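Structures incoming, each one as structure tokens.
Please treat every number below as a calculation from the coordinates, not as lab data. Computed from a predicted model, the values in this text were never measured in an experiment. Cβ atoms are built from the backbone, for glycine too; each structure is taken alone.
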Structure 1
Amino acid sequence: MPRFQAIHYLVHSAVAFLCYLALTQLEAVDRFIAETPTIRQYPFLTLSVIPLIAVLLQQSDRLARLIIGGIPLVSPLLRRTLQGSDFIEGQWPLVVVDGKSGQLVFYGFLTISFKDSQLYVCGNDWKPDGTHALWFHSVQSRFRERLLQYWYEQGPNRTKPEMRGYTEMYFFPEEGRVKRQAGEFLDKTHNLRFYAERRTFSRLSGRPPKTDAERIAAAKDLWQRLQPDLPRLLQQTVSKDWV
């Protein structure tokens, strides 16, 4: 993601500077070894600096990825800071509707997180009667200018993907903090679109939903508020804000 490149540049620059310092101080290291009785018999220590520099250069990209996505509490805060108002990680209750009739197809609940140096989407859909329909997750994603594009797999559970496709999510409003989204599945098998609303949780607003019943209830609440506007929404593309 473009804004995360700054972390890579900083890490690469820091490693390069350390390598420069090490190379310019080799003579000083030689003198230190020669003047220290306990390590005088190990003159090869100076030569070990060269492979150490090579390892640092090789691992600098991995170190940058670790800083962005692998440190609990620190990495999410860093990503939130870098993304600013474009930060979209979190939990999103959603509804999936038929793109022509507007009939409810699924209640859903998805989570957007960060995994393998990219945004990761996963969640579940339930039929209108509350029975589980499918689990889905992204396998490759790209986020830019409030548009998340991703390839996905879906199936009855995590181990049995039965379908693969491509999805686009548009986030709204166009300026300011992201609050909602709309999207569609761009494949030949169905004509579906979905609408989702961001839920934020704190000690004051309550804990995130932990059970399927709570997630379905959050999606039902969205459906009740969205349903009166569906005729209007079906006349416009999902790239337009639905509020």
Structure 2
Amino acid sequence: RAAGMDGDPVPGLAAFIRAHSGGSWVDKEWLRKHNIDRQSRWQRDSVEILSHIANPDVRAIAQELTDGRFYYARVAAVVDAGVQPVYSLRVDTDDHSFITNGFVSHNTEARLTPLAMEMLREIDEETVDFIPNYDGRVQEPTVLPSRFPNLLANGSGGIAVGMATNMPPHNLRELAEAVFWCLDNYEADEETTLAAVTERVKGPDFPTYGLIVGSQGIHDAYTTGRGSIRMRGVVEVEEDARGRSLL
């Protein structure tokens, strides 16, 4: 059974703080003598408790765990349910996979690919503006300091794999050539720039392996911002072990 949320202790918090708080002997003795693991105590005396914790990392962790976003309750019983069908999911990660404990529950973390990391590089060096997040607790970037044209490469806003989209995906190598040209010729007028870009970017690069039929729709999209692109599917015919045709 769980007590009210305010009365639930945060598992392991008091021991963690006492072991890593740093500071003077007086502060450590105060932390040892006082109850510092219950939500209700933190809601009432958080300023006083934090004043006795010298380690800034420990203060940050304690504040995260006691700010009312998490619910802590003991497990009443663990019952063997026998063999059950499950959904198997594998994630490329070295640690923190499917953690379930008093601090973190049901979170799965995965490493970003090297290219995805390029979207975040130098984000902590004042390269972009930050604003308060939805509840004002932390700051979040208005944009990412991406070092490659992700918006053009991956597309943006639409239906499925480009059935309708505000911006279709494009080939990264072609985009890089166009970006380099624009940087080297930043004083070129709009008409010249458009001609140079379309010479290097032949058209959208859809992930469905279909063939684009005709180029008028591409030209319309790049010159007016609106265009319709027709695609033709490609079918490969293979034979199975019995000689039957497979599409």
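Side notes on the structure shown:
- Structures 1, 2 were shown, and mean count of other Cβ atoms within 10 Å over residues 216-223 at 14.9 was computed from 2.
- Relative contact order in percent (Cα under 8 Å, 6 or more apart) - highest-scoring structure of 1, 2: 1
- Highest-scoring label, criterion being distance in nm of label points 7 Å out along Cα→Cβ at positions 8 and 224, among 1, 2: 2
- If Rg and Dmax of the Cα atoms in Å is computed and equals 25.0, 85, the structure in 1, 2: 1
- Source structure (of 1, 2) for mean count of other Cβ atoms within 10 Å over residues 48-55, computed value 16.6: 2
- Across the set 1, 2, mean projected area of the Cα convex hull in nm², for residues 80-143 alone reaches its highest value in structure 2.
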